[in-house]
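Please find the structures below.
Bear in mind that the values in this text are calculations on the coordinates, not laboratory data. Quick caveat: nothing in here was measured; it's all calculated off a predicted structure. Cβ atoms are built from the backbone, for glycine too; each structure is taken alone.
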Structure 1
């Protein structure tokens with residue numbers, strides 16, 4: 001996709017979003033009774049999935065490729081089902097994510113299990129189902145040895161490698177640092193020899209996995225990490241042949257995900273095509289047919305499709321600064337509220353009828369509903385003057401935002417709605433209904449457990 005095409009797609013996406021906001025107000029998807037909702041652009045989700053497949057097919061040289069969506073990014077069953085229909089599998093990191101994946105109908109053969117803390121029960125379940133397992137540590141590998149001796153499995157198995165190539169600008173999301181908690185550290189003393197021997201001793205260990213990081217990591221750093229693990233795979237395969245083996249011991253490389261997202265505009269930059277082409281230039285062995293390939297993208301597929309839309313309940317001023325008090329704060333945008341430098345979000349302002357406001361900008365804070373002073377989605381932001389009854393939209397929030405609710409003040413999870421725009425017609429479909437007060441009470445120990453604590457007696 002060229003620069004002109006990126007701009008055109010961004011403009012088209014913005015136009016659909018504006019139409020959806022107007023329709024959400026008119027159809028009372030967002031209202032005084034439901035003052036904050038999340039919206040997902042179905043067309044943009046499908047386009048992102050198609051662009052990912054096309055990007056890697058373009059350089060893939062016929063390699064077998066599984067694009068496994070990182071469920072942690074947007075753990076919603078209808079979204080996973082939509083992505084599966086678009087040809088994607090699923091990467092899961094917990095029993096809950098696996099359950100969502102199964103509910104969405106994703107086949108076991110297109111599911112990858114990654115987690116640094118897999119229990120014996122989780123491993124046994126995955127091996128019985130034929131799900132791909134990426135082993136995170138030496139101790140986990142020993143646990144797998146025992147399980148496979150107990151009951152052989154058809155599950156593909158790989159080792160997660162930490163290539164230790166360094167971190168990006170967000171430390172918490174940099175997973176290939178010298179001391180990262182993930183994977184087997186490749187550059188530690190004796191590690192490389194141990195890894196080669198581990199593969200040679202286990203005919204069922206046929207994959208290698210690496211995930212360098214996420215937002216804040218440059219593409220060149222990510223590609224460098226992939227190059228390190230492919231070089232390890234080549235070394236293992238040479239040793240396998242030298243020992244009298246046939247073919248390749250490692251036949252598949254899982255490159256993880258981590259493509260960063262541009263939060264400054266509607267444009268997609270970088271694109272999956274940018275990354276695929278860089279990988280083809282940096283690690284040509286990845287695409288010449290000798291290896292199968294797995295990817296695990298999440299944020300880069302869904303972020304641009306999502307919008308959090310909230311009513312403005314009040315406006316006020318303090319110290320000369322205007323403040324818009326809204327229903328969108330830490331409960332839906334926890335990363336932005338607690339780490340605004342790393343996770344700044346664009347804010348769009350709409351009037352009471354859902355029409356964009358274009359008045360001269362005024363410095364304003366966008367405050368959320370949580371009872372702490374730092375619950376601010378934007379600070380000193382130049383925006384059209386906001387009034388009570390208007391609506392604010394937090395953009396690029398389709399991944400790691402409304403699907404990861406922060407339950408401070410017992411605020412309910414918002415409803416999530418997908419939308420499709422055809423000419424002037426906007427239709428909505430429920431992805432997740434809004435959480436009710438009754439569900440909140442039950443979740444907090446109400447109902448049959450309400451009296452259990454009081455019933456305990458001193459010994």
Structure 2
């Protein structure tokens with residue numbers, strides 16, 4: 001059982017009910033062979049666990065903003081649900097900011113982080129009063145100019161890279177020696193530059209670092225936070241007053257993709273931080289967190305119909321409608337991003353029976369388009385369903401348009417009183433007309449009008 005009652009068993013039971021109900025209600029079937037399902041109950045529980053975990057370790061009255069990393073699940077209804085549960089938004093592009101605003105997230109509950117902010121993005125954020133973390137000296141120069149031209153109520157800070165090292169997945173390690181993010185603190189002269197930046201700018205009041213992500217161990221995450229806290233203490237000591245009043249510790253809590261268990265929990269992480277950096281929680285600093293994957297991953301499922309069941313080289317192969325277009329990381333880097341697969345029969349009921357080693361393949365036209373390779377599961381037959389679990393973050397909302405495959409519909413669900421589920425549309429399935437429009441359909445003849453000078 002997870003802390004605060006969010007049990008893996010409860011999630012699994014709700015998921016099974018939802019898959020069956022999706023088939024019964026026609027959300028899944030021959031004409032709708034792939035959907036994304038979001039467990040609304042689980043999302044609410046995770047948000048409550050996050051708030052409770054940090055409330056337990058912070059001094060009474062400490063301002064804490066939990067800003068969901070929109071990149072993890074950029075869907076307006078999800079952001080609105082999280083806003084209702086007391087969670088703000090961390091955005092990293094004009095598109096993500098537009099989604100947060102459409103969801104009704106207030107500027108005071110929004111943080112802008114990006115290594116490539118344009119002048120227009122910065123101008124908009126400062127006009128709205130959104131918190132901004134400058135990634136580098138050149139960006140801070142731009143902010144200087146904007147602050148001279150107009151007063152802003154935006155909380156402003158600098159993102160630093162404590163350079164504590166990487167984890168088991170290089171592509172998601174943000175605190176390596178050569179990471180593209182933030183000011184690299186261990187580079188020659190960098191730490192003193194950061195201190196001077198605060199000494200020269202009384203309006204800089206935050207300090208930000210993001211050490212963690214999938215594959216980063218707890219001790220390394222805690223070390224990154226500890227070094228950021230130590231820098232804040234040094235800056236305030238040099239200035240002679242508490243100019244830095246808020247520390248943004250980022251997010252990056254890893255997710256257990258190997259089983260139904262939520263591990264680690266927010267409570268475990270918060271307690272580990274309090275043990276490693278007790279001064280961070282004594283009430284002198286406000287806190288900002290930016291969790292993404294850990295809030296949503298366990299509460300999403302991609303369910304795909306088995307279009308054909310075949311064999312090759314003596315191995316069973318289930319050809320489904322879920323592959324690289326919805327599980328890009330898993331297909332291209334399966335060793336780092338393996339997914340659990342559950343088998344359901346044609347009525348959406350969990351399959352039982354002897355397990356058979358088989359491949360679960362996607363619809364894209366290349367051999368490596370596999371959700372799972374050599375996986376032991378009850379044998380999937382034509383018309384059954386394969387469900388990719390723990391896909392609520394960085395999966396069905398990050399479509400990869402290989403073969404011009406359509407984006408699937410996404411539906412949130414809650415249990416009903418009859419043992420089934422009630423659904424709400426989060427995102428409509430993409431239409432073929434939309435695919436054509438996105439592929440330049442309105443400009444079909446554009447290239448035929450261009451001729452080399454001297455030609456006909």
Structure 3
């Protein structure tokens with residue numbers, strides 16, 4: 001077998017492979033002999049059909065099959081011989097494809113980029129530290145109460161945080177528009193669920209009252225057909241219901257499956273959950289800074305095949321998340337390209353750090369992580385046992401731990417500044433940068 005390789009770009013390779021005719025004929029003959037043993041042809045007993053008849057009937061198919069298998073086999077042999085690491089399936093173009101002649105074909109493909117991860121010292125990380133104060137715990141209890149608020153019908157005028165049952169009809173230039181009307185819908189004033197001015201316009205209304213609201217849809221409204229247009233909404237208030245916060249009592253605690261259904265037991269459990277959230281938030285922010293630093297210090301070329309695969313994966317995730325009748329390939333690729341590129345680059349960089357430092361998942365940390373996740377459930381021992389019986393889940397946890405070990409490896413050389421902050425600041429999501 002003859003092999004020659006041409007570098008057509010930083011990652012693309014054009015490999016020409018020649019396969020001797022003798023090897024092709026050997027493979028063709030093997031298939032014809034296999035066919036002869038089982039072929040059923042009128043006038044001949046099974047296994048007694050002359051090879052000339054077998055060739056006449058089956059040689060073309062056997063040759064096509066042999067050539068396909070040989071291309072697959074010799075491509076693999078060639079990349080091993082040339083020490084190449086393909087990043088995707090090759091595009092194959094036969095150059096000679098005639099009976100009795102050597103097979104020559106060209107395989108075009110991308111390879112994984114070869115690089116060493118550097119610039120650890122240039123990575124800058126602000127590592128937050130915080131505690132769950134009693135005031136933070138008190139605030140969380142109020143949030144939990146508000147999330148479980150009950151509404152009771154009242155005769156008074158509507159206020160912010162009241163729940164209204166309303167009917168409404170929206171019109172633009174005197175014509176009703178799609179999605180602009182509803183009957184018996186529940187709306188909490190101040191929730192921001194409706195367009196600006198709608199909820200404010202119902203403050204002070206009483207049950208049975210009708211109000212007409214002249215409002216303008218925002219310029220950046222999600223429905224482009226309505227964006228910036230003025231509409232008239234005729235709203236009928238059916239009922240006004242005032243919020244009643246639940247008491248911190250046994251009945252309330254039982255909703256959360258607390259074993260010790262007392263205020264002290266509830267506060268202890270909520271604090272545990274807040275501390276778990278705090279650890280995860282701090283860890284996530286450190287990891288994001290490390291990954292951003294590695295990306296900035298290690299610009300690399302991304303194989304198109306990997307980028308395309310990641311875009312398709314994100315398309316599928318988007319459809320699964322938002323539902324609807326749309327198919328993944330109907331979503332524009334450009335919606336996902338930036339995110340896909342970042343994920344592919346980070347995957348390559350993290351894999352290279354693992355290779356450079358010969359990192360292996362620390363099984364003690366694997367167990368700690370599983371126990372941490374299991375602690376959020378009522379029967380943590382059962383959750384831990386379930387993980388250890390599920391190899392796929394275990395591999396996913398090991399991947400997370402290995403990524404954490406990569407972060408720790410970088411932190412040993414990075415510029416790290418520790419900063420004490422409040423609980424609220426520590427768990428607050430990082431705002432995405434605004435587009436210019």
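Details
- For distance in nm of label points 7 Å out along Cα→Cβ at positions 47 and 263 computed as 9.1, the structure of 1, 2, 3 it came from: 3
- Each of 1, 2, 3 could give distance in nm of label points 7 Å out along Cα→Cβ at positions 111 and 383, but the derived value 4.6 comes from 3.
- Taking mean count of other Cβ atoms within 10 Å over residues 31-38 as the criterion, the top structure among 1, 2, 3 is 2, with the largest value.
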